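Take a look at the structures listed below.
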Structure I
Amino acid sequence: MSNFFNSKNVDDLNLIKKFNIDVSDIEVVSSKNLCLNHIEKALIIEKTLEAYEFAKINLKCGNITKRGFASNVCTNDGIWALGTNFNNTRNEISSVCGERSAILAAYNLSLLSYMQNANLNDCFDFKVKYICMSQALDLSKIEKATVPCEDCLSWFNTSRYFSNDTVVFSFERNNQKLCIKAVFLDEFLPYRNILTSNKFCSDKKIIYSVLAKKSADEKNIDNSMILNLVKLTYKSYLNNNLSALSNQNISCSIFANEKIYTLNKIDWTKRWFSEPLFACIFNATTENQDKTCVDAICYFGDEISKNDGAFNDGVVSIKGLGRIRQKYANDNTLLILNYNDNIFVTTIGEYLPMKFIQGYKI
């Protein structure tokens, strides 16, 4: 780990001195074994403080949402880069989170380093090792660690730029004391890199997680309903007349307000497409408005895109799950996945165990 750190002395770290922080008093809280020596821990604190200062100045300068977030990203080759949330308008297309800003900044710095120092015939390998996140809240008011939003997690889900060992650091309060919370990426995305299947037969065994079984019983959803959802989604996948337009053929069904809604992914151009989950929600909310309640979601389709088979794009929309969990679904909403040997039923809360908290009502 030492190759990620250039400082040899805690006294060289200006923000730790500015905030009068005793590194020995700051606990690193992690559910996994994470061994940081004194200097390594000090640098993580310093880099998180850099993100904190960056978030504060961004909020002071003004952004539409009146919230300040920032991240400090470290690559496998030791390049650090800062980024903050950029809100041009409240519209999604004009906003980007601090994590993604920092990732892009680190990518650009890595690319410049590669151009300047490497043999251009070598393979360019960009991987993110650490993400130090912070919000603009006063340090004395921070209670819980910052959780990346699901839009950012959809970026983290790639195997090209991230690994399960990527660690996200942020400030948290533990027993009334400021500490550093360290979360490995596979704790945010436990189903990362687990492939579904586009093959289906009606005699597949249906397997529930413990939480999913409890939720299904509470919602009166039995095996016949689960199988019916998969069959309808599979039928939509097979009969997708627009599949030639799409880089991926993906279908989604939701069970909401005692009715099933099923739609396909449609690519409008190479970069823009309609997420089938959002399309299903649109139809459900058109009929049920604020009473819309999603009890189950089923995805079916191709993991690999036609035009770029080198990379696994995935079937399940992490961004989509995260967004509807904010209002129309919840942690107990069932998520149905078609695997080679079985149909597996889990929940959104298991698929995305940590929820990003909005700073305003939607």
Structure II
Amino acid sequence: MMIESLRFIKHSIFCFIIFSNTSFGKDFDELFIIYEPIESTSKIEQSINNSFNTMIYRLSGNPSPSNIWKIINAGNSRKDFISSYSVKNLDNNNYLQVQFDKDLLIKKFNELSIPALGNSRPVILFLINIDSGTEKPYLLRESESKLELDSIVKSSLMNLSNSRGIFLELPELDLEDMNSVLKYPNLINTNNLAKSQHDSTKVVEINIAKIGLNEWSVYGDINFEYQGNNFNEQFLKTFNSFLIEEINKLLKINLIDTSKETSISLSLANIDDYDDYISSRDFIEGMVATKNINISTFESNIILYEASIYGSFKTFVSGINESSFVRITDVSFENKTLKLDYLK
């Protein structure tokens, strides 16, 4: 009885460590799909090369081209890793949609000892308060742009989010909240309200104020003062430099050691039909850390798998825990077993 109690306590402590983790991430659904702008049909080859570079940046978490050249110098062509590509028109602009082969990429990362990042990626929430001197001070939101600076910031966030595979988000308050802020500006802190409504790994707060005819003050997580006619250009340069540094630090924490392989057992409950089986299996197989899975047994609406994963079991569990497709119901780190409920 005492042994069983100790086992329960040990198990509970491990679960507490995983489930109470203060970090937060979201699944990057199209991790292995790159949308690369096409200037003309004669430059598709260039777009393919650019898409490969972006894919390596996303998967490695490293913005340096060193991993790209490591792969190419090992005798590989960029096209070797492409499953398919097609031209897509998005918002009246042409893009090359390139689908990469996850298994081939991870295998090559393994061979060349390049660490990889999982599907679950950090979320950075940006609370940017702007006082231009001409508009009423406001919190920059996703749905509204008042100045050219707003559009510049949004474009930068979108480009870096797509290229690095990370969530860079601006807040969006509903109409009721906005009315409350307008009605009680001295009682309601807009930043605190936004933080309470958005789950994130990190919150970045930046205040931008025009303090003279051509003078600006920036303070918070970025601090500088500027005098001149090119504030937008200077802010973008400083903002991007800060942003890249923050992204690098966050992504580095979640690297998977592709040279290490671990055998685990996992079960998926709440599988009621063939569609559930296909969707849930696709999710598990689509994870960067999953090398292969094989069905062990069936039990009613539960499927048991034996799996081989890259990296440690703890890293795999952390990635699963941040998913919106499954819920962890039980985990044993000693036996490397994981029980999941499939969420429909």
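Observations on the model:
- With Cα Rg over 2.2 N^0.38 Å derived as 1.07, matching label from I, II: I
- For 79 (percent of Cα pairs over 11 Å apart, for residues 171-210 alone, calculated) the corresponding structure among I, II: I
- Per relative contact order in percent (Cα under 8 Å, 6 or more apart), the highest-valued of structures I, II: II
- Which of I, II yields 2.9 [distance in nm of label points 7 Å out along Cα→Cβ at positions 203 and 299, calculated]: I
- For -9500 (helix-only ellipticity at 222 nm (-39500 (n - 2.57) for each DSSP H run of 4 or more, over all residues; to 500), calculated) the corresponding structure among I, II: I
Values quoted throughout were computed directly from the atomic coordinates according to the rules given, and no laboratory measurement underlies them. Remember, it's a predicted structure, so these values are computed and weren't measured experimentally. Cβ atoms are built from the backbone, for glycine too; each structure is taken alone.
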